[in-house]
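Following are the structures in question.
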Structure 1
Amino acid sequence: MKLYIANATCSLAVQAVLNELGKDAELIHFDVFGKSTSNGDNFAEVNPLGYVPALAVNDKILTETVVVSAYLADQHPESGLIPQHGTFERVEHEQLLTFVATEIAQKHIPLMRKLLTEQGAAWTRDKLVTAYTTLDQRLADGRLYLTGDLFTVADAYVWATFWHERSGAEIGHLKHLMAFKARVEARPSVIKALADEAEVVALHDKRKAA
C-alpha cells in the first residue's frame, strides 16, 4: 500500500487514520510545485488531477480525502473511526465530511495561493470563519470531538485543514475549537503523522538538492 502525500495538506488526515488503525503504508511525497515525487514516480500517472492524497491499494488508486479515509476506516469497523453504513449516524458523518470539504478545505486554497481580489478574499475569509464557528458551537457542549467523545475520520480531516494562519482567517477566538485542535495534536497518531511527513519531505528535498 502506497500513500502519496504533500507537505502540510489534507493528506495528513489519511496518515492519522492509518496510524489510528496501526497500519503501515509507504509514504511518497509529491512536490506540488516542482511536480517531482520522492521515489521518482510520475504523479501525473497516479492522479492526473494533480493533488493528494492518493492511495495505491489492490492495483487501484483511490483519491479524495473523504473517500480514502472512509475506505480505510471501513476496513476496521471495530476502530469506531466511522459509523456503519446504513445508519443515520453514518449519514450525519458524511454530511459533516462534505461540509469540511466544501466550506473549509476548498475555501482555503484560493486564499493561500492568492488567487482572489481583495473583496473576494474578504468574503472567503468570512465564510471560513463562519464554518469554523459552526464547528466551535458543536464542541460547546463539552464533547471531546466533533461527533462525541470518540475520535473519528471527521476529526482527522478538520485537523488536517487548519490552514487558517496561511489563509488569514482569524479563528483564535474560537476557544472550543482551539482546545479541540490541541487535543487532536496530542494524539500519538497525529504526532507520528507529522513526524513521518517531515522525514519523507526532508529526504525528498535532499534528493532534489543532490
Structure 2
Amino acid sequence: MSKRHKVSEASAFLLHAKAWSETSCIATLFSRDYGLVAGIAKGAKRPYSVLRPILSHFQPLSISWSGQGEVKTITSADFEGFLALPAKAMMSAWYMNELILRSLPKEDPHSILFDEYTFALDSLCSGINERSVLRRFEWHLLREVGYGLEEGMPDFHDLSVEPVLRQRLRTQIEEHLSHRELNTRKVLSSLR
C-alpha cells in the first residue's frame, strides 16, 4: 500500500481553473516550492463551499493538498493577503499566467520565478507601467527556462528602449514556445 503525499499550507497562486463536474473544478496552481500543481477542488462550485470565494486568480493563497497522482486533491485553501489588481492590468496578468502555464513543466519548483510573479502582480497593483512590469517578468521567465538573453539585466523602466527589448524578448518566447501563438495575444489582436 502506497503512502499518500500531503502538502500543507504551500504558498501559491491560482493560474487556471476549469469545471470538472457539476460541483467541482480542476485548479492549476503555481506554488513557490512545488511549481505547477493540478488539483481537484471538490465541491468548489457549490454556492456555500468554503473554497469557492478563496480560489481566486491573482491572489496570494495558502493551499494544502494530498495525493501522489498527476492531479492532487485540494484539501484546504486560505488567503495570504489581498491584491487589488486594477481592471486595466488584468490582461497583463492573464498573459503572465499563460506564459507560466506554457513554459514550465509540472511539479518543477521555480522559486525565483514565483517571487518575480508576485513582484509583477504587486507592481501592477501599484500602478507601475505595465510595459516595464511585463518586460521584467518575461526577462526573468526566459532566464529560468534557459532561453534568456546573453547580456545583463536591462533597465526595465527606460521606456525608450522598451520597444527593442520587447521585440527581442518576444523572439525568444516564440522560440521557446515553438512558435505557438499565445491565447492572450489572440484576444488582444481581436480587440484592436
Structure 3
Amino acid sequence: MTKSILIAGATGKTGRLLTQEIVDQGHKVTALVRESSDTSQLPDATTLRHADLTDLQPGVCNGADIVVFAAGSGGSTGSEMTDKVDRDGAMRLVDLAKEAGVERFVMLSSVGADQSNPSGDLAHYLKAKHDTDEHLKGSGLNYAILRPVALTDMTSGDVILGSEVDKTARASRSDVARVLARAATTGKYDGKALDMQSV
C-alpha cells in the first residue's frame, strides 16, 4: 500500500539517500525544507513543504501517514542550534505528528543517546538526542528509533542492529537510509530503539 511519508532533513546527505529509497519503493514523499534549502538533488517525484524546524507551525504534518526525522543542526553549529533543531524542533515535530494522527514516527538518533547523562565531546548533542528520543517514546505514537555509530559515505550492504553493535565501528549512510526506509514503510522496528553499524 502506498504511504505518504514526510521527511525532515531530506536535503541532508543521509536524507537525500532516504528520500530516493522511499520514492524508489513507490511511496509519496514530502520533504520538509526551509525556503533557502538546495532541493536540486531530490527526486523529481518529491513534494516540497516549506517549514523551519526552529519555528514549526501547526498542521505541518497534516496528510502524512508516516513522519521521519533525519535532520540535524550540523557539526559546525553551536549548542544553541543543537537545542533548537535536534531537541526542540524534533520534539515539536513529534507533537505535531501526534496531533495529525500519523501512523508512525521514525527518529534518526545516534549511538550513545541511550545515556541520560552523557560525557565527552558530544555530550551536549547526545543529551539533546536522548531527551528527544524519550519524548518520542512517551508520546503515545508508534515509533522506531535508529541509533547509528559514526556515519561514513562508504558503501556496505550488511548491517548489525541492537546489542551486538561495535560502538567504535562505522555506519554507511546508504545503509542507514535503507534501514530508516524499512522502519518507516514496514513497521518492522516498531517500539524499538536500535543501535546500528555497517559490516
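Please treat every number below as a calculation from the coordinates, not as lab data. Note that this is a predicted model, so its numbers are computed, not measured. Cβ atoms are built from the backbone, for glycine too; each structure is taken alone.
Upon calculation of distance in nm of label points 7 Å out along Cα→Cβ at positions 51 and 155 from the atomic coordinates, which of the structures 1, 2, 3 produces 2.6? Structure of origin is 1. Where does the value -16000 come from, among 1, 2, 3, when helix-only ellipticity at 222 nm (-39500 (n - 2.57) for each DSSP H run of 4 or more, over all residues; to 500) is the thing being computed? Here the read-out was taken from 1. Calculating volume of the Cα convex hull per residue in Å³ for structures 1, 2, 3 picks out 2 as the one with the greatest value. Source structure of the calculated read-out (mean count of other Cβ atoms within 10 Å over residues 35-42, 14.1) within 1, 2, 3: 1.
If semi-axes √(5λ) of the Cα gyration tensor in Å, for residues 67-114 alone comes out at 24, 17, 11 when worked out from the coordinates, which of 1, 2, 3 was used? Label of the originating structure: 2.
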